[in-house]
Structures are given as structure tokens and as C-alpha cells.
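FYI, it's all coordinate maths here, none of it is from the lab. Here the structure is a predicted model, which means the values were calculated and not measured. Cβ atoms are built from the backbone, for glycine too; each structure is taken alone.
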Structure 1
Amino acid sequence: MKTIVFIGTLKSGSSREAIKVAEQLGYYTVLLTGRLDFLDNRTDFHDVHLMRKCNLNKMSELRDAINNLISYGLDIKVIVSFLDARCYTAALLAEEFGLGAFSSQVMSKMKNKIISRGLISGTEYCPNYLTLSGDNALSEEELKKKLPIIIKSPKSTGSKDVYKVTSYEEFIKYYNIFKSKYPNRSILIEEFLDGPQYLIETVVKENHVNIAAIIEQEITFTNNHFIVTGYNMLIAPPKKFYDSLKKAVSDIIKIHGMKKGSCHLEMRYIKGKWKLVEINPRISGANLNKMIEISFGINLVGEILKIALGEVPDVKPKFKKYTFAKYVISPQSGILEEVTGTEDASKCSGVEFIEVLPKKGAFLKPPVTMGNRYACVIATGDTEEEAKAYANLAASKINFKLTSKPNNVIEKVESDK
């Protein structure tokens with residue numbers, strides 16, 4: 001039986017949609033997961049034909065699980081993950097079992113921001129940066145010449161462990177936090193890039209880079225974190241803009257050595273020049289696959305699976321719709337008692353998709369990572385402005401009713417989450 005093995009998934013978003021596509025393509029789907037709640041709610045995963053509990057942090061356990069699948073007579077065609085934390089592991093396993101669709105070496109380069117910066121150092125796409133290790137912190141005089149800066153962990157994802165620094169006092173604060181939290185890890189210091197930021201989704205086949213989507217990001221600076229709360233799909237970018245972006249994206253991907261696979265880049269456009277914020281060896285998470293499908297009729301995770309299967313991807317738009325995705329965050333901390341306004345939001349003009357993630361009893365807080373975005377509305381319109389207005393209006397109707405609890409209760413909820 002032709003089988004695709006998935007290493008981990010989330011309840012929704014790109015990783016979840018990939019499993020659904022695999023089933024639609026006629027493959028037997030296997031999910032290896034450490035999530036006990038998934039196993040307890042097995043009926044929620046009707047598209048997963050076989051689910052097995054596995055410690056995803058232990059390669060030996062994963063190997064044993066895959067060998068067991070082979071012993072059952074399953075014909076494994078692909079081992080893959082659409083999760084940031086697992087895509088590299090899946091690539092290693094695929095190579096080990098002779099199914100090396102995507103290069104683990106390339107993934108390793110992209111996932112480590114210091115290595116990635118070193119690769120593009122000297123190109124026009126690289127922002128000014130330096131790395132700090134051990135106890136070699138910058139002096140106050142050296143730092144003031146560089147402000148404002150961004151300080152981050154080289155393995156940060158989803159805006160976690162990324163801070164804007166505007167003073168020496170802030171630098172020392174976050175530097176000490178990093179050294180305490182990650183004592184053996186270098187720290188990355190970058191110039192602050194001031195300009196519009198874009199997310200570029202790509203697929204690569206036989207060294208040819210295809211841009212599947214270009215999305216302008218609306219960034220909310222809150223709680224000293226950069227949280228993307230809005231996504232505007234560009235359906236007809238100006239030729240000069242597109243050509244310069246295509247060259248930058250192709251150059252950067254080539255430098256990292258990707259010949260086959262998928263990746264997304266976040267880039268800033270500053271005075272007609274492109275600067276790389278980061279590159280990641282996977283499709284974006286959350287609801288980006290859904291947004292691309294609504295905008296262009298392309299199921300991007302399906303096209304990525306085609307690449308893994310040795311087939312030719314098709315990212316040519318079937319149609320084009322102005323589309324905007326709005327994410328809802330919580331300005332306060334507390335225990336969720338009730339979500340209101342979802343039905344009203346669904347009745348708003350242009351709304352194509354609504355997702356509310358937290359359930360009653362969940363602990364909500366102001367965002368420190370992208371994972372602290374609690375609802376999403378995707379809307380379309382006849383213009384960019386209209387799509388954005390529709391999405392913002394619908395999102396504004398969704399409200400989280402919170403109640404505060406004693407600290408020990410909140411801490412318990414956080415640890416259970």
C-alpha cells in the first residue's frame with residue numbers, strides 16, 4: 001500500500017491540510033505524533049489512516065516506528081513534516097530510508113540563522129549583523145553606534161526570542177536573558193530594517209525557483225515583539241518590483257543550495273533594495289496554505305507533496321482574488337470563558353474562512369510568539385482595500401471573554417497547555 005508518513009502535525013493549518021491532500025491523492029496516511037490529545041480524539045483525524053504515539057525527539061524511536069510500518073508491508077513513498085520543529089528530522093529519516101526527497105543539509109543551513117547569514121554575507125541581500133558568543137558582549141560605546149538593533153536567537157521561529165533594542169540598558173537586559181536561557185548558544189545581532197515586509201512562498205524543482213505567492217505582512221509591535229496580524233496577497237505586483245524580487249529570491253535559494261523542495265522567505269524592501277529577514281525550509285504555517293488556495297486556487301502543500309513524490313508541481317494560478325487575512329490577538333491575560341461574535345463575523349461581506357483556536361478554559365495572553373494569535377479571518381474583495389476592510393471588520397466582531405484567576409491556577413493552565 002503506497003504510504004506517506006507524516007512526522008507530527010498541528011490541529012489545523014498547513015501541516016494538517018497536507019495530510020488531507022495526501023489522502024485525496026489516494027495514499028495511505030500515517031501520523032507519528034507525541035500528542036496524547038490527538039490519540040484521545042482519534043475521530044477528529046478521519047483522514048489519518050494510522051496514528052502511532054512516538055517521541056518525536058528520539059530518532060531511535062522514530063526509526064523503530066518506521067521499520068515496523070515497513071514490516072507491516074506498507075510501501076513508504078515519502079517521509080515528511082510540515083512543522084518547523086520536525087521538517088529537518090523528517091528529511092534525515094527520509095535520507096536514511098532511501099527516500100531523500102528534500103536535503104537535510106540544505107534545511108540545516110536555512111534553519112540556523114547564523115549559518116544562513118554567513119552564506120549570504122557579502123551580497124546585497126544581507127543586513128549588517130554580528131554574532132556574540134561566550135562573554136564578548138558589546139561595550140556601551142560600540143552598541144550606541146549601531147542602535148536601533150534586533151537581538152535574536154539563531155534558532156528563533158515565529159517571532160519567539162526576537163527583540164528590538166533601542167538602548168544599552170535594553171541590550172544588557174535581553175543579552176543576559178539569552179545567556180541564561182541558552183548558555184551555549186551564540187546570539188545574533190542585526191541592524192533594524194525599516195521598510196515594508198513581504199512573505200514569499202516558493203517551490204523548487206530541478207534548480208528552478210517558482211514563486212507561488214507574495215504576501216505583504218502587517219506587523220504589530222506589541223509587548224516588545226513583532227507579531228504579524230495581517231497578510232495582504234499581491235495578485236498583480238508591478239513588473240520592476242516582481243523582477244527584482246524574483247532575482248533576489250532565486251539568488252538566495254541558490255546560495256543555500258536548494259535544488260528541490262519548498263521554502264519561504266521574509267524580506268524587507270528598502271529604497272528599492274531587498275534585504276533577507278529569514279529563510280525557512282517549509283511552507284509557512286497557520287492558514288497560509290488556505291489563503292493561497294482562496295487567492296489562486298493552488299493547494300500549495302499538495303504541490304509540495306508532488307515534488308516529494310518526484311512529480312512536477314503546478315503553481316500557476318487558476319484564478320486571482322484580492323485576499324486579506326486578519327489575525328486576532330489578546331491584549332490581556334486570563335482564562336477563556338467564552339468566545340463571542342464568531343457568527344456575526346461569518347455573516348460579514350467577503351468572508352471566506354474563519355478559525356477560532358482556543359477552547360473554553362484555555363489560558364490566553366498578549367503575544368510573545370506567532371502561536372499567541374487566537375483567531376483568523378480570511379476575506380476577499382474587488383480590491384486590496386476592500387478585502388482588507390472586510391477582514392478587519394469581521395475580525396473586530398470576535399471577542400474573547402476572559403476571567404482572571406489566582407496566579408497558581410494560571411500557572412497550572414499554562415503548563416497544561
Structure 2
Amino acid sequence: MTGSMSHIKVIDLSRVFAGPWAGQMLADFGAEVIKIEHVRGGDDARRMGVPHLNKDGEETNITSSFLSMNRGKQSLAVDLSKEDGQKIVTDLIASADVLIENFKVGNLKRFNLDYDTLSKVNPNLVYCSVTGFGQTGPRSHLPGYDPIFQAMTGVMSVTGMPNGEPGAGPNLVGYSISDINAGYYAVIAILAALNYRDAGGGKGQHLDIALYDTQVHAASHVAMNYLSNGKVPERNGTASQITCPWQVFDADDKPIMIAVGNDPQFVRLCELLNCPEIAQDKRFAVNIERVRHRDILIPMLSERIGKWNAFELQEKLEAVGIAAGPINSFDEVFEDAQFKHRGLKRTMDHPSLGKIDVLANPIVFSQTPNIYDRAPPEFGADTNDILSNLGLTDEAILDLRDRGIIK
């Protein structure tokens with residue numbers, strides 16, 4: 001099967017989440033992705049997450065984190081600190097389209113794998129660096145992980161219950177949002193750079209992606225509140241900073257999320273709740289006023305919503321064009337009819353685990369479907385094949401392995 005990027009070759013020198021996420025996206029699109037791992041242990045993500053259970057329910061040494069970020073890739077285990085290891089990677093890069101790396105700024109120069117060096121080997125190379133704080137600036141030398149960026153970019157300041165309420169205080173978003181966002185921005189940048197190179201008659205270039213930068217930008221619609229009126233956005237629990245009502249309410253049996261997107265929808269909500277007079281009140285007639293007077297409005301709505309069964313209310317809301325939904329746990333997500341219809345879970349053949357379930361790429365192409373023909377690789381599983389394709393003999397490969405250059 002041919003994907004939308006089956007003509008593209010990617011060298012993935014990254015580890016853990018952000019870079020590997022970008023590499024997996026490109027692999028889903030059909031790109032050939034070679035994952036370069038250190039001979040001593042490989043990607044740290046191999047030791048993160050929960051152990052995957054085998055068919056007998058026993059824990060294995062393969063983790064959920066690695067499985068979630070690395071399908072579609074080949075694994076080459078090589079020692080970059082050795083000259084022969086550097087030559088192997090440089091030879092691969094000579095014919096590659098894209099390189100993804102997330103080493104600390106300047107580290108790859110020690111291995112002759114920095115952009116200035118490799119752009120001379122392959123001027124068409126799109127070289128994507130994903131780091132915590134970027135290639136420049138007073139913090140560029142520092143490492144960083146997702147919670148640091150959630151804290152430093154304002155995300156935690158607007159996540160959690162507001163002051164004065166039970167459980168008040170800043171909270172982390174429940175997944176590594178800064179890593180995943182940076183991975184998406186990296187994919188966007190790579191595609192733009194390839195387009196410039198191939199359609200615009202240009203050449204390769206260096207892409208500087210920082211988790212700090214991308215997380216600030218991803219929160220633009222909240223940060224812009226401050227730039228617009230000088231007021232610092234605050235934690236709002238489940239409620240929107242800019243739209244009201246748009247939050248979790250307690251129905252009679254369980255919570256329900258209700259999102260009223262415009263003024264006509266609010267009128268319909270009030271009619272459904274048998275309180276049309278609320279929609280006519282000048283304090284609530286338009287969204288900006290509802291946001292200003294939310295402390296008055298929300299208790300009035302909560303009293304009425306609390307008398308409804310959540311599922312029945314959801315059906316009624318959807319029938320009049322108002323978005324609503326339950327607070328699903330992941331086991332409930334996987335059983336949802338919409339989830340199943342959209343094919344968001346795929347089964348792949350893993351060399352040691354057998355059949356494994358993975359989450360599908362959510363992008364649907366009409367002409368070039370995503371590719372799911374290669375499970376996340378075992379450590380160094382493709383070393384021999386990759387080196388053979390480079391022209392190395394069996395004897396040369398054995399010599400490199402005996403000297404600890406490859407695994």
C-alpha cells in the first residue's frame with residue numbers, strides 16, 4: 001500500500017515523546033522511518049509507561065509508552081560516540097529527506113551530526129530539532145519535561161479548580177500535552193519545509209521546534225485574553241474562559257458536559273429547561289454578558305439540570321442542536337459507538353507479543369490511507385537489514401557487533 005509520504009525517508013534520532021510522536025505521524029503517512037537508538041538500552045520510552053501484558057496476562061518488558069509512539073519504524077541500535085557509528089548514520093542521512101532529533105543544544109556537534117555538518121553531506125535534508133527551550137535564548141542549554149512546560153507556559157495557571165473551591169490549585173493536564181503539541185508542530189514544520197524544497201525549488205533547512213514555544217502558542221486563545229484586556233486568565237475548573245455556559249453540570253445521576261456555543265443555543269437551552277425568561281434577562285442575553293455574570297447564571301442552571309437524568313438530558317440537548325456528552329473513562333471511550341465506527345483502534349502483529357491493539361491515526365485520507373504494516377520495533381531488530389541495504393557485508397556487520405558499535 002502506498003501512503004501520502006511513501007516517497008520520503010526519515011531518520012529519527014529522537015527519544016521519549018515529542019520527536020518520536022512526530023516520527024510516528026510521518027510513518028503512518030507511509031514514510032520510511034529508521035529509528036536510531038543507543039546500543040545501551042535504546043529509547044528511554046522503552047522503560048516508561050505500564051508493562052504490556054501478553055496473551056496469558058503476564059507482564060512483559062515492552063511498555064505502553066514505547067508502543068504509543070513508535071509504530072511504523074525500523075530500529076537500528078548504534079553507538080554514536082564511535083566514529084564507525086557516526087559513519088553509519090551519516091551514510092543513512094546522505095539519502096534521507098528528513099532528520100528528527102531532540103538532543104540538548106550542541107550535543108550532536110560532538111558526533112559530527114549537527115545541521116552545519118550534515119547539510120554539506122545532504123543539502124536537501126530537512127533537519128528538525130525538537131528541544132525544551134529552542135536553539136537560542138537564556139534557557140536554551142536546559143533540559144525540560146512536559147510538566148515544566150505546563151507550569152512555565154501558563155497552562156497550569158488556568159487548569160484546575162478556582163480559588164475558594166474544594167480542591168483549588170493549579171493542576172497538570174492529564175497527559176503529556178506539551179510533548180504531543182511539539183510533535184504536531186514538528187510535523188507541520190517538516191511538511192512545510194518539504195513543500196518549499198520540492199514545490200518551491202528550494203533546498204533543505206534547519207527547523208527549530210521548542211516545547212516552550214509551541215505550548216505557549218497552543219494556548220493562544222487563552223493567552224490572547226491577557227493581551228486584549230490586561231486581565232490575567234484564572235483557573236475556571238471545567239468552565240470555559242470565554243464562553244458560558246460551557247462546563248460540567250451535575251445531573252441527577254452523574255455529571256454531564258454541556259457546551260453552549262452561541263446565543264440562539266442558549267435560548268434553546270433555557271426553553272428545554274423550562275426557564276425561557278432567563279434567556280431574556282439582559283445579564284444573560286449575549287455571551288459576553290453571560291461570562292460576566294456566570295456566578296449568578298450557573299447556580300440557576302445547575303438547579304434545573306440537577307433534576308434530569310444525564311443520558312436523557314444529553315439526548316434532548318442534541319435534538320435541539322446543543323453539544324453535550326458524558327465524562328467517559330478510557331474503557332468507556334473504547335466501547336463508544338462513535339469510537340468503533342471511526343476505526344480508532346487497530347490491531348497489529350507484534351513479533352513477540354502477537355496481536356496488539358493500538359490507537360489509529362485520526363486523519364482520514366480519501367486516496368492515501370494511513371499505513372499500519374509495521375508494529376513498534378523491538379530494540380535493534382532491523383540493524384542487520386539496514387546495514388545490508390547500505391552495502392555492508394555480513395562479515396563487516398559481525399565485526400561492528402563484536403566491537404560494540406551496533407547491537
Structure 3
Amino acid sequence: MELIKGSVTTPKGFKAYGEFVGIKRKRKDLAIVFSEAQASYAGVFTKNVVKAAPVLWNHKLLQEGGSVQAIVVNSGNANACTGEAGVLHTEQMARKTAEQFGLETDAVLVASTGVIGVPLPIDTVLSGIEKVAAKVEASDEGGLAAAEAIMTTDTYTKHAAVSFEAGGKTVTMGGMAKGSGMIHPNMATMLAFITTDLAIAPELLQKALSEDVEDTYNMISVDGDTSTNDMLLLLANGAAGNKPIQDEDADYWEFRKALHKLNSHLAKMIVNDGEGVTKFIEVVIQGAKTKKDAKLMGKSIITSNLVKTAFFGEDANWGRILCAMGYSGAHFDPSHVKLTYKSTGGTIVLMEEGMPVPFNEEEALELLHERNIQVLVELADGEETATAWGCDLSYEYVKINGEYRT
């Protein structure tokens with residue numbers, strides 16, 4: 001199973017578009033995704049107590065359990081901490097989108113991303129919805145335009161697709177995501193939207209999404225901040241014509257495999273495009289006693305500012321890795337830790353059986369000079385594994401976020 005070129009418009013029956021409507025100073029800032037047929041809907045949302053109005057709207061629709069047919073997304077304004085006006089504006093966005101396609105208001109999901117605490121320029125948004133809705137199309141160009149319109153500080157679009165077999169039919173899944181800073185999902189500002197033409201029971205769709213998020217988006221971090229707006233939405237419209245999946249059978253697990261392929265790809269794209277990033281760091285934990293322990297250690301390493309700055313400085317300061325593992329809350333035996341760094345620049349073992357291993361500093365510098373680096377932690381406590389993805393912390397990150405509103 002391989003990723004293919006595509007986006008949210010790749011599955012049958014989905015259209016999309018995005019355009020500049022005036023929310024931002026320039027660049028596209030409003031996108032719409034539309035399904036020609038009613039779609040089952042699954043979602044995962046930020047665990048930040050402070051939730052943006054669109055998050056609350058979408059969660060309510062998920063709890064009500066109905067089908068949906070459209071998603072409207074604006075960038076440049078988060079519509080978070082905006083009080084009753086924000087709630088009203090979210091509903092107005094849904095209603096205006098529904099009117100363009102002859103839908104009920106509660107068939108439309110809403111997402112926003114951008115600056116917190118600023119009221120939406122709602123008249124601009126509503127006129128923009130009319131403009132974009134008239135242009136949605138089932139093409140790669142439409143999907144790309146939508147992916148561009150959800151960006152904020154992102155430097156490139158994040159989209160892909162994957163196909164698989166279910167019930168003798170070819171099924172397609174496409175997705176787009178945005179995120180560059182404020183990335184530390186706990187379900188970066190992170191938004192992700194997945195479409196598929198699979199026919200599947202809504203409860204299985206939600207189960208698959210909720211479980212896969214734990215090993216993909218919830219295992220990435222750029223800066224340790226969990227946004228008020230994080231959300232991942234998945235729509236399945238059944239247009240592939242497969243027999244609807246009602247049980248956790250072989251077709252279900254093939255779907256799970258495809259979902260994981262797409263989600264992990266988009267998640268890693270978000271980290272790679274992190275604000276000011278010069279290093280992409282993959283942390284692999286092997287031999288942990290429990291899955292929870294493995295995840296705790298992996299995430300502790302990628303979120304440590306001391307670890308991140310060491311990688312930015314291309315310094316093989318491995319003690320910071322062990323320190324982050326030690327305060328992670330995970331249980332492990334330090335006396336059996338083996339630590340290895342890998343990149344296209346080489347491989348060095350820094351610790352074995354809990355003891356330092358002498359290494360050549362020049363070889364370490366050559367290894368750490370590469371952009372993509374793997375940290376392999378091998379334990380002797382059990383059989384569980386986990387992988388986390390993070391990045392370094394650079395001067396540019398501070399500059400970008402120090403000037404975010406200016």
C-alpha cells in the first residue's frame with residue numbers, strides 16, 4: 001500500500017476549492033470541501049479546556065450523530081475566545097455554506113485557524129463562502145486550492161491520498177492538513193481533514209480514527225503548545241460502492257492500515273514544516289515494558305527544549321535524552337539502556353548497557369549536520385515500542401512567534 005498524489009478531492013464524490021476572500025492580507029484564506037452524497041462523520045478534537053467556537057460546533061454535531069456533507073474552513077482568524085459572537089459567527093458560516101448547496105445547517109462542519117481573540121470579519125467571510133462554494137470542483141486543482149487556503153505560517157501545502165481494496169472495490173482516501181507552530185496535539189495549530197469513498201458504519205469510523213490518532217498526530221510536537229482549535233475530521237460517503245463495513249473484519253483492518261498510512265504521513269509533514277525547523281527528529285523506543293511507557297519516553301524526548309536546542313546546535317549531548325526519559329513518568333531500567341543516533345551522515349552508539357560509549361566528535365557532527373535524524377532507544381524491560389516525531393528549536397522559531405501579530 002503506497003501513498004499516491006491527491007488530496008480531499010481524490011475519493012469519488014468529493015469536491016473542494018479555496019480562495020483569497022479578504023480575511024488575511026494576502027494568500028488564500030477560505031476553503032470548502034463538499035460531498036455530493038451524505039457522509040458519515042468522525043472527529044477528534046483538542047483537549048485544551050479553552051476551545052474555539054468551531055470545535056464546540058463540530059463536537060455537538062458529532063454527539064448528535066447525523067450525517068454531514070460539507071466543511072468550511074477559514075484561515076487568518078481562530079474564532080477562539082470570542083464569546084457569544086464567535087458562537088454566532090460559527091453558526092452563520094455553517095448556515096451560509098448550507099444555503100449554497102441546499103443542505104441543512106447541521107450538515108456543515110466548521111473550522112478556523114489563526115490569531116486568537118479577534119472577532120471574525122463575518123461579512124467578509126459570508127460573502128467569501130458564496131464565492132468559493134460556486135467554484136468547488138472534483139479535481140486535483142480544487143483539492144490543492146483548498147489545501148492552500150487552510151495554511152497560516154505553513155511554508156507548503158500538506159496533502160496526499162491512498163487507495164486500497166474493500167469488498168472487491170477500489171476505495172480511495174485523501175487528506176489535507178495544516179500546522180507549523182503551536183503543535184502539540186493532545187487528542188499543531190493543527191487542522192486535518194480526511195475524505196474517503198468507503199462505506200462503513202459510523203461507530204467503526206470513529207473507533208478507527210480515535211485509535212489511530214494516538215499513534216500519529218498525538219505523537220508529534222513542534223513547540224509543546226496544544227492549540228484551542230486542533231481538530232481532525234473524517235468523512236466517508238460510501239461512493240466506492242463496497243459492502244458497508246459493519247464489523248472489525250479484514251476490510252476494516254485494511255482501512256485501518258490505509259488510515260494510518262495517510263495520518264502518519266500528514267503528521268510528519270506538519271513537523272517537517274514546523275516554524276523555524278532545521279532538524280526533523282524521529283525517536284524510536286524499543287523494548288519498553290508497556291506501550292504507555294514507550295509513548296511517555298518518546299514524547300518526553302521530543303518535547304524537551306534542551307534536547308531540541310542540542311539538535312539545533314548539532315551537539316551530541318546524549319545526557320539530555322536520558323534526562324528527558326527519566327522525568328517522563330515511564331518505568332524503565334537505566335542500567336540496560338542503549339542509545340544510538342542515525343542519519344544519512346552515519347551511525348553512532350552513544351550508550352550501551354547504561355554506560356557511555358566513546359565516540360568521535362567529528363563523526364557525530366557530520367551525522368547531526370543532516371536534516372533528518374533518528375534517535376533509537378533500546379531497553380530491556382519488555383516488548384513494547386513507540387515512535388514520536390519532533391524537531392529542533394531555532395532562533396527563527398523565536399523570531400516568527402515574537403512577530404506573529406505584526
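Rank structures 1, 2, 3 by distance in nm of label points 7 Å out along Cα→Cβ at positions 85 and 325 and report only the one at the top, that is, the highest.
3
Determine which structure produced the value 2.1 for distance in nm of label points 7 Å out along Cα→Cβ at positions 101 and 389, calculated from the coordinates; the candidates are 1, 2, 3.
Details: 1: 4.3; 2: 2.1; 3: 2.8.
Here the read-out was taken from 2.
I have 32, 20, 16 for semi-axes √(5λ) of the Cα gyration tensor in Å, for residues 253-372 alone, calculated from one of the structures 1, 2, 3. Which structure is it?
On the way: 1: 32, 20, 16; 2: 41, 16, 12; 3: 24, 20, 14.
Structure of origin is 1.
Identify which of structures 1, 2, 3 gives the largest calculated value of mean projected area of the Cα convex hull in nm².
The maximum falls on structure 2.
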